[in-house]
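I've put the structures underneath this note.
Please treat every number below as a calculation from the coordinates, not as lab data. All values reported here derive from a predicted model rather than from experimental measurement. Cβ atoms are built from the backbone, for glycine too; each structure is taken alone.
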Structure 1
Amino acid sequence: MKTPDLIWFVCGTVIPSFLVSWIAVRYVRRLALRWQLVDRPGTRKVHLTPTPMGGGLAIWLGVILPFAVGQLLLGLLRAGSPAVAWLEPAIPAFVRPHLDGLADQMPALWVLLGGGTLLMVVGLLDDRFGLGWRLRLGLQCLVAAVCVVWQGWRFTAFIDVPWITWGLSVLWIVALINSFNMLDNMDALSGGVAAIAASMLAAVLLVKPDSQTLQPQLFVAGLLLVVVGALLGFLWHNRPPARIFMGDAGSYFVGFCIAVTTLLATYTEYHGTRQHAVLAPLCVMAVPLYDMVSVIWIRVREGRSPFEADKSHFSHRLVDLGLTKGQAVLTIYLTTATCGLGALLLCRVDPLGAAIVLLMIVCILGLIAILETTARRKLLS
């Protein structure tokens, strides 16, 4: 893809969703106050004033509305409607060959967004009424299982046993949903990490062509960039001091969309020489998964429920090291971006280079873990 085409593609996907989300937050914030969707300060929280939740609804609108309008225009365009005759000359030449394929993908897109919508509603109910963790986890597993088994969206990972790949795919979706949910504990943290991760995944798909068509994977990359735009529109209002939080509604929806898009993408050929590229999503998601796994480990080791909220998250531990909240968030941003750059390299290096990239990511997380553990021991002693 040529540079002007790439710029057009990125702007055409990011800007509309950014504007919708940015505008929607203003209205959602008022609704959140009316619906009593307010996160109040507490011993396990770092904010000091009551803050409206429901930002996830604005993110959802930022994704749904551009796709709904886009599908309407696409349908009218393919039908030869004179109402959109003005639009055809404005469509770049590199996009036109993909219009029929895009139309064919729309049913699958709405299944994905439908699953995300269900989880967004579950998150809203949890934000308002506080649902039990068993119910939340069960609904997440149900939606993930339907997508994996019914739609066939699953990892292959060169494993020929379907039930194993189904189980791994459901586990992956549920893990990412909860990792972004757990990461949502400081202003602009979870949304910013999600935007970086989705951008990195989109970059991987734009530089790694589909093995069958030899074309950039525009559909999945475009979906990720629309999510990025919606997140950026929300982050404008979520930057410190945050005027609104995404809540469980946002973390569930974003985590689900990113998780499923990683299953839809192609990272390597089945008999290719760079099969290690299948680990690219794991590299991009290393930081959210590290936070989730380390938090669960700390809670279980201390004899508490892994679903009990506290201040043992990655960001909290960085603050315990002496960083400010802003510095902690920036550190997590940079760590996420570094791991994401490793994913970009995986698609271009040989097995030895891949081993070096993976070792680099492990060393980065290991170094952070050592520093955190040392600081935590000093605080507890």
Structure 2
Amino acid sequence: MSVNVIKRWVFWAHLVIGLVAGLFVFCMSFTGVLLTYERQIVELSEMHYRVSPSDSARRLTTDEVVNVLQQLHPDEPHIYIRWVNKEGAAIPVWAGKNNYLLHPYTGKVLRVGEGAVTEFFHQVTDLHRYLLLTGDSRAIGKNITAYANLVFIFLLLSGLYLWLPKRFNRSAFKHAFWLPKRYQNTQHRHRQWHLVFGIWCLPALFVIALTATLFHFTWANEALYGAFGETVPQREQHEEVTRLDADVIPYEVLFQRAVHHAKHNQFTDWYSMWLEIGEELNEARFYIDKSIGHRQELAYSLYFDTRSGDISKVLRKSDWSRGGQAWGTARFLHTGEYFGVIGQTIAGLVSLIACILVYTGMLLAWRRLIIAPKQRKQMSE
């Protein structure tokens, strides 16, 4: 089979498959743009509740926060508290699935639920992952986005093949990498945008699409962990916690010990500190984070025995298995957060350009399949 025949087959596969899956790829790309700065925007929205302390103001102790939650939900032992290392910052808390924002000095409930901003991003995420389908249909939405993502990988690779110049010389690559100063017509502009924008964004889009397979397919996770000679870890089973009565050491004492541990382990500048209790019997887990939650290398977990107050475990990313570290890195490569705000910005921009690629691809396909045949028919009459 000649190269020209292969290229023709790849071209038509690229065109037809792109038409079929284009709407779903556009949906995932556009929602990806909206989610670019989700963490920063949510953080800013919660800073809206920040209060100015008076001279006599005293921050709530961790035990007082736990008491507020137990009064609201006496039968819910699974509690999260997030301390933000800023004076006057409100305290996000969870009792099971129930979320509140508490006044840092009085314990007054400032907000019930996660708020309009977070709820907006939940809706965008549900559209991104499940096409807003709910109930039993949720799995259908997830499968559609999963396979649309695989199609997107094919479109990227087939697009690269179709982009390759016939001759590998400086002039050919100049035309392939750069937009022309003038366009012959609208179709020429759409084609050049599709080719040039596509090739410049291909590496980042390929990483985003490839890492997305880990969120959908068992085989992708098995391949990742298998590359390091490991099996995919299973969720640990442990005794269900029904009450916190067995916890002896005050939670504020544990919090202060966690702050002391952070200070002596180069985490004096921690941004937030999560406390989780009620997940495992006689255990309190602190997650100490220098970032707003986007870099596992900038955080670590500290476990305390709530009967003795002793540290039972310290867990950093470097302590994870190699497969686990790779999965964690892939998770934040998908959003660009692994490289901080710059990475997020790049991910957001290439996702926006992916929308342009779908748009120009649709227009080019429409012209080839609908307009061009009509024009040929008119000329033959």
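Thinking of 1, 2, which structure, once volume of the Cα convex hull per residue in Å³, for residues 96-319 alone is computed, gives back 251? Among 1, 2, the structure yielding 251 for volume of the Cα convex hull per residue in Å³, for residues 96-319 alone is 2.
Across the set 1, 2, FRET efficiency 1/(1 + (r/R0)^6) of positions 112 and 152 (r between Cβ atoms, R0 = 41 Å, to 0.05) reaches its highest value in structure 1. One of 1, 2 was used to compute helix-only ellipticity at 222 nm (-39500 (n - 2.57) for each DSSP H run of 4 or more, over all residues; to 500), and the result was -17500. Which label is that? Of the structures listed, the value fits 2.
Given a value of 12 for percent of Cα pairs over 41 Å apart, calculated from one of 1, 2, which structure does it belong to? Going through each structure in turn, the value belongs to 1. Could you figure out which one of 1, 2 the value 10.6 for mean count of other Cβ atoms within 10 Å over residues 88-95 was computed from? For mean count of other Cβ atoms within 10 Å over residues 88-95, the value 10.6 is produced by structure 1.
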